[in-house]
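Structures are listed in the sections that come next.
Nothing in this text is a laboratory measurement; each read-out follows from the coordinates by a stated rule. Quick caveat, the model's predicted, so the values are computed rather than measured.
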Structure P
Amino acid sequence: MEVWIRNLSGRSPWTPRDVVLKDKAGENLHARLVTDAKGPVAPGDRVRVLAVLDRAAPSVGPVVVLEVLGDDNRSFVIPRVTLPMEGKP
C-alpha cells in the first residue's frame with residue numbers, strides 16, 4: 001500500500017525508518033518500508049511511503065493498522081487500512 005506523508009511546517013526534519021502493520025489481534029505482520037526519500041523530509045515537504053507485505057496469513061483479516069515509524073519517536077498511524085485481497089480487483 002502507498003501513502004504520502006507531509007512533514008508539517010514548523011516541525012523538525014523527519015525520516016521514515018520502519019513500517020508496522022498490526023492485525024485485529026494486535027499482532028505485528030512482517031512488512032518492508034520502501035520510500036523515495038533521499039534524506040530527511042524537510043518541514044513542509046512530503047514523502048511517498050510504501051508498506052510491502054509479502055503475504056498475509058489466511059487468518060489475517062482485510063483491515064489492519066498501519067504505523068510508519070520515524071526519527072525522534074515520531075510516528076504516523078492510519079487506524080483502518082484495508083488490504084487488497086488476493087484474486088479480487
Structure Q
Amino acid sequence: MKMTLIRIERILNKLLLLKEKAYLRQEPELKEEEVWLDNQGVMNLLKISPSSFYRKVKECAWKKKKIVGRTFYLKSSILEPSDS
C-alpha cells in the first residue's frame with residue numbers, strides 16, 4: 001500500500017512538471033519587460049530575505065500569476081517605484 005502511494009505521488013509530481021512546462025511553452029512570445037520570476041528570483045533580484053519578501057508581497061501591488069500551484073511575479077511590476 002505504501003509503495004503504491006509513493007508511486008502515485010511520483011507520477012503526479014511528474015505530471016505537474018510536464019503541465020507547467022507545457023503551459024510555459026504556450027505563452028506567446030514575451031516582450032523584454034514581461035519576465036516572470038518565482039519567489040527565489042524576486043529575493044535574488046531585490047537582495048532581500050524571505051521575511052522581507054513576504055512583507056513586500058502583502059504591501060506592494062505586484063502583478064502575479066499562478067502556474068500549477070507556483071506563484072510568479074512580473075519583473076517590471078517589481079521594479080516599478082512604489083509609494084510605500
Structure R
Amino acid sequence: MSSLMDNLKGKAGELKGKAGELKGKASELAGKHNEKIDTMVEKTGAAVDKVTKHKYSEKIESGTSKAKHAVDDFASKPKDEPPAS
C-alpha cells in the first residue's frame with residue numbers, strides 16, 4: 001500500500017510540474033500575441049453588443065475591459081523585449 005501511495009505522490013508531482021510548464025508557455029504566448037488577443041476581445045464584445053441590440057452595452061464593455069486586463073496580468077513579456085516602463 002505504501003508503494004502505491006509513493007507512486008501516486010510521484011505522479012502528482014510530475015503533473016504539477018507539467019502544469020507549471022504549460023502555464024508558463026501559455027503566459028509567454030499571451031505576452032507575444034497580446035495585441036491580437038485584445039483585438040479579438042474587442043471584436044467579440046462588439047459582436048455580442050450588436051446581437052443584444054446594445055441592451056447590455058455597459059456590462060459588455062465592463063467584461064471586455066476585465067478580460068483584457070486579465071490577459072495583460074497573465075501574459076509575460078517576451079524575453080527579447082524590455083519591460084514597459
**Asked** One of P, Q, R was used to compute helix-only ellipticity at 222 nm (-39500 (n - 2.57) for each DSSP H run of 4 or more, over all residues; to 500), and the answer was -17500. Which one was it?
**Response** Q
**Prompt:** P, Q, R: which one has P(r) over Cα pairs in 5 Å bins from 0, in percent, as calculated, at 3, 12, 19, 20, 13, 12, 9, 6, 4, 1, 0, 0?
**Reply:** Q
